Structure P
Amino acid sequence: MSQVHLEIRGRLAELRLDNPAKLNAFDRDMLRAFAGHLETVERNPGIACLLVTAAPARAFCAGADINAWGDLSPADFARDWVRGGHRLFDRLARLSCPTVAVLHAHAFGGGLELAAACDIRVMAPKATLALPEAGVGIVPGWSGTQRLLRLLGEPVVKEMALFGRRIGADRALALGFAAEVAEDPMAAAEAMAAKVAGLSPRAVEIAKTMIHAAAGEDRAAMVEALGSAAIAASDDRAEGVAAFRAKRAPVFPGT
C-alpha cells in the first residue's frame, strides 16, 4: 500500500505522509508517490490550497530513511537520491496554489526541507526543527543550505547544520518561519485554507509567482510565466493563433 496519500475535499487538498513506523521518513517509493500526487494537484485548477501533513508519529518527517540511501554509490547518491529529491521539493515549492506544511511534531533533515518548500508553516508547540545530517556523515541535500537559508538566514542555518542545535516552535514563529503555533495545527491550517478558497484564484496564483520571482525562487521561469500569462490574455495571441490555423498572415491590433 502507498505510504503517501492525496485526499481532495472540495477546494482543499491534503497530501499526507503515512510511514509512522519510520517517523514518516522518505524512501524511494514515497518520493515517487509524492511526485505523482503533485502532478495531480497541479493539473486540478479547482484546488485552492494544499496541506502537507503526516500520520501521527513522534515526527512530522524525520527526513530520508537511511536504508534507502545508505548503500548507494557516491554517484548514485548524488545523481539519483539527492538531485531527485531536490527536484521533487522544487516542484512542491513552485505549485501554483498556496501550500501549508502542518507540523504536528518534529521536522528533521529532509522533513524540515519539505516544510521549507511549502509557502507557510503551522507548528504544534512542542514541534522542533533540526538539520542532523552531520551526525550520520552527510550534509543537507534537498535545499537545506539553499532555500532554508533564504527563510531562516545564515546564522540560524549554521546553528542547526554545524552545531546540531534544534529550533523550537516559539523561536520559529519569532523568526517568521512558522506562520502560527497552535495546539491543533491541522485546524489552524484548515482555517487558513478556507480563507484562501474565498479569494480570487488567479490573483493568488499571480501574487505567489511575483513573490517567488522577487525571492529568487526559479526567477527566470517565474518571469517568463508572468509574461506568458499576460500575452495569453491579449488580442495578439488570439489573432496569432487564428491566423496560423487559417493559414493566413496575422493582422495584429495596432499594426
Structure Q
Amino acid sequence: MKGKASIIIPVFNEEDILAKYPVNLFPVLENIFSIYSMDFEVILVDDGSTDRSWLKMSELQRLKSYLKTFKMPQNVGMGGALRKGIELSEGDIIITLDADLTFRPIEIDSLLAEYVKNPVDCVSGSPYLKDELMSDVPLVRKILSKAVNYIYCLELGQRITSVSPIFRLYRSEIFSKISLTSNNFEVNAEILSKMLLSGYIVREVPAHLFKREHGQSKAKIWKSIRNHAVIIGKIFKVKFLKGNWN
C-alpha cells in the first residue's frame, strides 16, 4: 500500500499511559505499517496538560524519529487538539486514536485492512457491531452512548452504529472540504455528520472498547449530552431546514 499515514492522538493529563507507549503503542504501529509497507508519523498534541504529560512526550520524541509533538498554550478540548493535529499532519490518510488506548492500537490493522479492500472516505471502528465489544464498559455509559448514537442514526438516515467514538481512519483530503467547530469530545460526531451530509462514504468495522487502565475519563456526561444536543439540532437545520451548520 503506497502513501503515508498520520496517527493523531490528543493528550490531556495522561502521563501514566504515555510512559507505556514504548511497549503498548510504538512497536504495534511499527509492525502494522511494515506489513502494509507504509510510512507513518505519530502526532501527539498536548491539550494544555497540568501533569507531566508534556515532559513524557518530549522524552518519547527523542526515541522515535516518526514522532511529532505539539503543546497547546491552554486546554481547548479534544476538538481543538484534533484540529491542530490535522493541521500538522502530512499523511494521505489520517487515523485518530484516544491517548488512553481504550481502543487498542492493534485494531488499526482492521481499519487499514478494510480501507485496502474498499477505499472509502472513512473507516470507523464501532464497538456496537457486536455486544461483546463493550463488555468492559460500565452499563450507564453504554446505555447513554447507545441512545445518543441511535438518535444520530435516525436523523442522518444512515445505518451507522457508532457516531461519537474517535477511533477512525479518514482520507486526509476530506479535511480540506469540511470545517470543524466543536472543541470537545463531540467533534467526532461533528466530523461524521458533516461527512454523511456531504455524501462521503463511511464503512464500519468491529472494534473493542475497553475501560481505562490509568487515570479518569475526561468526558463529563451531562456536558457531553448538551453538546451532542447542539450538534443534533444543527443536523436538523442543515438536512430538513436547508440552513447552514453555523
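Every number here is computed from the coordinates shown, using simple stated rules; none is lab data. Since this is a predicted model, take the numbers as computed values, not measurements. Cβ atoms are built from the backbone, for glycine too; each structure is taken alone.
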With P(r) over Cα pairs in 10 Å bins from 0, in percent computed for every candidate in P, Q, 7, 33, 39, 19, 2, 0 is reproduced by structure Q
Please state which of the structures P, Q yields 17, 51, 29, 3 when P(r) over Cα pairs in 10 Å bins from 0, in percent, for residues 9-96 alone is computed from it.
-> Q
Please state which of the structures P, Q yields 26.1 when mean count of other Cβ atoms within 10 Å over residues 105-112 is computed from it.
-> P
Can you spot which of P, Q the value 15 was calculated from, given it is relative contact order in percent (Cα under 8 Å, 6 or more apart)?
-> P
Assuming 0.85 is FRET efficiency 1/(1 + (r/R0)^6) of positions 81 and 129 (r between Cβ atoms, R0 = 30 Å, to 0.05) as calculated from a single structure, say which of P, Q it is.
-> P
